[in-house]
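K.L.:
Each structure below appears as structure tokens.
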Structure 1
């Protein structure tokens with residue numbers, strides 16, 4: 001029996017006077033990978049960022065509707081946003097390691113959350129780097145700057161950093177768009193492994209990537225969610241003509 005992890009209901013969202021999202025409802029199941037596809041500026045990243053309240057940082061935003069995680073309305077009064085972001089990790093388009101050592105990048109979230117037990121931190125850093133398929137490449141240079149890593153390694157380090165505080169959801173905003181094909185393949189393999197433990201929501205411009213890694217795919221266009229279904233169906237037999245046109249490249 002699959003359980004609903006994220007439940008968005010009748011979501012409308014504005015940046016100032018511009019309505020970026022129009023009446024979107026979606027349920028995302030626990031330990032699944034959901035991909036958001038659609039042209040630039042169609043609202044997919046905005047919708048993704050609602051799940052950890054990243055849009056709160058932009059002045060003049062307004063949300064109507066409800067976003068629940070594990071049955072809790074994350075926009076209710078009294079919700080601790082820091083706690084929410086511990087549970088909902090985020091990986092961005094460009095690798096953004098901190099100007100610290102490889103070790104301290106991963107340990108950062110633990111330290112910020114008040115963990116002082118160094119043996120626990122060491123163990124967690126090792127576990128997380130193994131989980132991010134990076135340990136064998138960096139285990140002898142943990143004290144070196146994260147900037148010494150390649151772009152693909154930096155992105156896996158950022159995934160490790162997000163995982164270190166034991167979230168249950170990982171949001172990924174085009175995590176491979178700045179990477180070469182080999183690094184992209186490694187990130188995709190990693191996503192495949194991680195879904196045993198995490199619910200993963202990924203925004204991608206790369207339709208082949210969505211087809212390879214996701215269980216379900218949502219197609220967004222001009223602030224609306226046009227279609228949301230099992231990935232295979234979206235890519236082989238979508239219900240909506242607009243989805244078909246986008247997927248076959250007859251679009252825009």
Structure 2
């Protein structure tokens with residue numbers, strides 16, 4: 001990456017740079033870690049490389065399943081070349097098993113399997129604490145038309161099905177995860193951001209201990225330790241499975 005590259009945006013985990021091509025951006029993945037709306041901050045050594053590599057592999061794989069994404073290439077271990085998108089200011093969360101805020105807000109027991117995948121929309125706004133939005137609130141805010149909200153939900157459910165099957169083949173349970181979408185140059189909705197241990201809750205199916213099984217950012221949130229090794233384990237299993245699929 002050229003040191004003279006124009007920085008377009010810096011978030012908690014990534015920096016986005018302009019490239020020589022107007023419709024392409026370069027995303028740099030940082031080792032910075034945050035939780036609880038950036039109230040907790042730290043560093044996970046090697047996180048940027050792992051998240052970039054895992055996200056690149058999974059986004060490319062989802063493309064093969066017919067899911068349009070912003071992924072173009074991974075030119076280096078921490079950099080992802082992506083299509084320029086106008087991000088929709090909504091976080092789309094899919095939940096398969098009760099965990100985190102869902103348990104706090106509903107009283108559901110941690111680890112309880114949900115009767116169907118729950119798709120939730122959160123306003124992407126740090127100052128407001130990324131609040132959960134009802135359908136009527138979505139309508140009042142008028143961020144995007146209702147038919148596009150439905151399109152986001154359908155994409156999220158399709159992605160969930162593909163990722164559940166993939167992670168199961170890695171002997172990992174996909175508990176829940178966050179997605180972000182954007183409009184490309186032709187105004188099509190495509191999957192953006194990343195899919196990684198930062199954005200997914202992942203439980204090791206080979207481990208029975210409730211703390212030891214955690215392979216995601218909850219290890220940082222809850223001070224469980226061995227964060228780097230958990231991220232490395234996810235990367236190793238994901239890349240191994242991707243290689244198996246290539247050779248099958």
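K.L.:
Out of 1, 2, which structure matches 0.75 when FRET efficiency 1/(1 + (r/R0)^6) of positions 11 and 147 (r between Cβ atoms, R0 = 35 Å, to 0.05) is calculated?
P.N.:
It must be structure 2, since only it matches.
K.L.:
Given a value of 27 for relative contact order in percent (Cα under 8 Å, 6 or more apart), calculated from one of 1, 2, which structure does it belong to? Write out the running numbers ahead of the final one.
P.N.:
Working: 1: 27; 2: 18.
Traced to structure 1.
K.L.:
Another question about this same structure. Can you say which of 1, 2 returns 1.3 when distance in nm of label points 7 Å out along Cα→Cβ at positions 59 and 155 is computed?
P.N.:
Going label by label, the one that fits is 2.
K.L.:
Can you spot which of 1, 2 the value 44, 28, 21 was calculated from, given it is Cα extents along the principal axes in Å, for residues 43-122 alone?
P.N.:
It must be structure 1, since only it matches.
K.L.:
Then there's this: Identify the structure, out of 1, 2, from whose coordinates FRET efficiency 1/(1 + (r/R0)^6) of positions 131 and 227 (r between Cβ atoms, R0 = 25 Å, to 0.05) was calculated to give 0.15. Show your work: numbers first, answer last.
P.N.:
On the way: 1: 0.15; 2: 0.35.
Going through each structure in turn, the value belongs to 1.
K.L.:
Which one of 1, 2 has log10 I(q)/I(0) by the Debye sum over Cα atoms at q = 0.07, 0.11, 0.16 Å⁻¹, as calculated from the coordinates, equal to -0.22, -0.58, -1.33?
P.N.:
2
K.L.:
Moving on. Who wins on mean projected area of the Cα convex hull in nm², for residues 99-218 alone among 1, 2, i.e. which is largest?
P.N.:
Structure 2 gives the largest value of mean projected area of the Cα convex hull in nm², for residues 99-218 alone among 1, 2.
K.L.:
Separate question: Where does the value 31, 7, 6 come from, among 1, 2, when semi-axes √(5λ) of the Cα gyration tensor in Å, for residues 171-210 alone is the thing being computed?
P.N.:
Of the structures listed, the value fits 2.
K.L.:
Another one. Ranked by mean count of other Cβ atoms within 10 Å over residues 91-98, which of 1, 2 sits at the highest value?
P.N.:
Numbers: 1: 18.0; 2: 20.6.
Result for mean count of other Cβ atoms within 10 Å over residues 91-98 over 1, 2: largest is 2.
FYI, it's all coordinate maths here, none of it is from the lab. Predicted, not measured: the structure shown is a model, and the values here were computed from it. Cβ atoms are built from the backbone, for glycine too; each structure is taken alone.
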